[in-house]
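Values quoted throughout were computed directly from the atomic coordinates according to the rules given, and no laboratory measurement underlies them. Please read these numbers as outputs of a predicted model, since none were measured by experiment. Cβ atoms are built from the backbone, for glycine too; each structure is taken alone.
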Structure P
Amino acid sequence: MPSSKIIIIDYGMGNLGSIVNMYKYLGINAISTNEKDKIKEADKIILAGVGSFDHAMQNLADMNLISILNEKVLMDKMSILGICLGMQIFGNNSEEGTLQGLGWIDADVIRFNHNDIKLKVPHMGWNTVKPNKTSALIANISDISRYYFVHSYFMHCKESQDILLTTHYDFDFTSAVKKGNIYGVQFHPEKSHKYGMNILKNFADL
């Protein structure tokens, strides 16, 4: 198993214990913290979260975490995995709020439209994914791999090469992104049983 230290950023946006526990089950070192000294020692970073876009960005700003995240991700080129809301704040902005995102991925976060979509919003439950390109993060996934989603908003990428996975929910939307060392998934791998465990292990092995 890899000896790398995975830091899961604790910025007050949901219970991160299930991710820690899944890594513990895999025998991989992962801790949840918002302490800058520990973040500086990370080999990889996970930014997970549930809730609103503005609340997430405000919490990161209030905890003075944006600058260290930019340093680790943009300057040091450390691998980072965004999960659900954590992926969405990699984008520029969201229809859900007024604050700017981290801007690492050239994307806007938009809402499933009740008038256009024939299915319920939020998109909640199990769904499959389709690769847009290859990546070690999605090694060993298949047509039967299913992941657990809970979201009303999704990323609309302006650059198609940033799209890693798509999922069909009345139409195809971006369910995972990859841009260099920046990875994100809209679904919850920590709630997706063996398929999600495979994603988290692949991230640790990058």
Structure Q
Amino acid sequence: MKTEESSTSGFSVLELSVVVLLLALLAMALMPAGRGNKAKATRINCVNNLKEIGLSFRTWALDNQDNYPMRVSITNHGAMELASTGLLFSVFQVMSNELSTPKVLRCPTDTKRKCANGFTTAFGNSNLSYFVGIDSTDTNPQMFLAGDRNITNGVTPNRGLLDLSSDQPAGWTEDFHDRQGNVGLADGSVQQFSRSKLQEALKYTGSTNNRILLP
């Protein structure tokens, strides 16, 4: 009587190769992102923040004769007088319904600022990572509406106001974004500028003197 041969199961070379490949892919997926990838991801988040801020400005303006809060008096529910004294947070405060959350007002790479929990009494300039173009209008679509606060012209701001003109070339400090920055324009777009591209963009804003309010 013949006995049935017992079969042994095992990995073939092909199956073993597939398993090794899958393990390698899994290990790569679980590895922490490199510095370059992290920088790119945070920059994308910053761009998305500025896009949302720009949309909030335009939405608010639709109900206010196409004017932004820094060009509307307090008596008409704007923030013009407060903004002129350096209280930048008031501009965002009057747009609280449009912004929905103060988290979008902080750049992920801005370690010196922290997110606010709301737009009430605990909300202030220390919760902001972005400047606002104090004279920005939708009639000049290339004007700077908002952007990273590490912008500079080498002069100390007066009450938070900084004049960007050809006399004082603009640039970026090293605080974040590797001496670069993001700027939201009045047309709703967000641009990533190096120092040279920033200076070039200022030529096309439609104004010889661009005043920005820093937090």
Structure R
Amino acid sequence: MATFDIANTALVLMDFQNYGVHPDGYWAKRDPVFFARLQKSGAVVNAAQALHAARRARLRVIHVVNRWRPGHIDMDERMPMWAGRRGTDVAIEGTWGAEIVDSLTPAPDEAVVVKRSVSALAGTELPRLLALWGVRTVVLAGVATNFVVEGTGREAADLGYEVVVLSDASETHNDEWQRFSLQIMSMVGTVMTVDKFVTACAR
């Protein structure tokens, strides 16, 4: 994708919340190796760069957050990835951990969509907002690449959206998962770096 139709493109930033990407958050304490990898990748810094470029270009920006009701009563515990979280305060609505990290704080005119699942399109307000605003291209970034980014990208492609994934503003637990997920995304859309996205926005 060489250029963007600004009127029809949205940057969708997903799961950049304190519990996952902040040094004092849940994942930094539970899995320091993964968190060190996340910091080294610069995914959060790169996402902020993409956000600034999108704002300058007046693209639609949508923030997606994973938040649960108190007690995780709306969590599907049959999914192994959620196992062990009930009874904790991970991503509970109204807590610090559920908030978006400061460097990506939404502007007043940027929507925040709450999800209770992997894909940002599954049972959320996102499809309605994309339709309302006439969005045809979604530019995705988030943590983790092979969960929220890939899950959303696959579903968006199936729904007829043009999908762009920002490779260096998305990260996951290891090189193998990251590489394979981006390969999958290249088969349903376009994978590009944040630098290329910034350049495209400036045209």
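Here distance in nm of label points 7 Å out along Cα→Cβ at positions 103 and 143 was derived from just one of the structures P, Q, R, and that gives 3.2; the source is Q. From which structure (P, Q, R) was distance in nm of label points 7 Å out along Cα→Cβ at positions 79 and 111 calculated, if the value obtained is 3.6? Answer for the origin of the read-out: P. Hey, volume of the Cα convex hull per residue in Å³, for residues 15-94 alone derived from one of P, Q, R reads 94; which structure? The read-out was computed on structure P.
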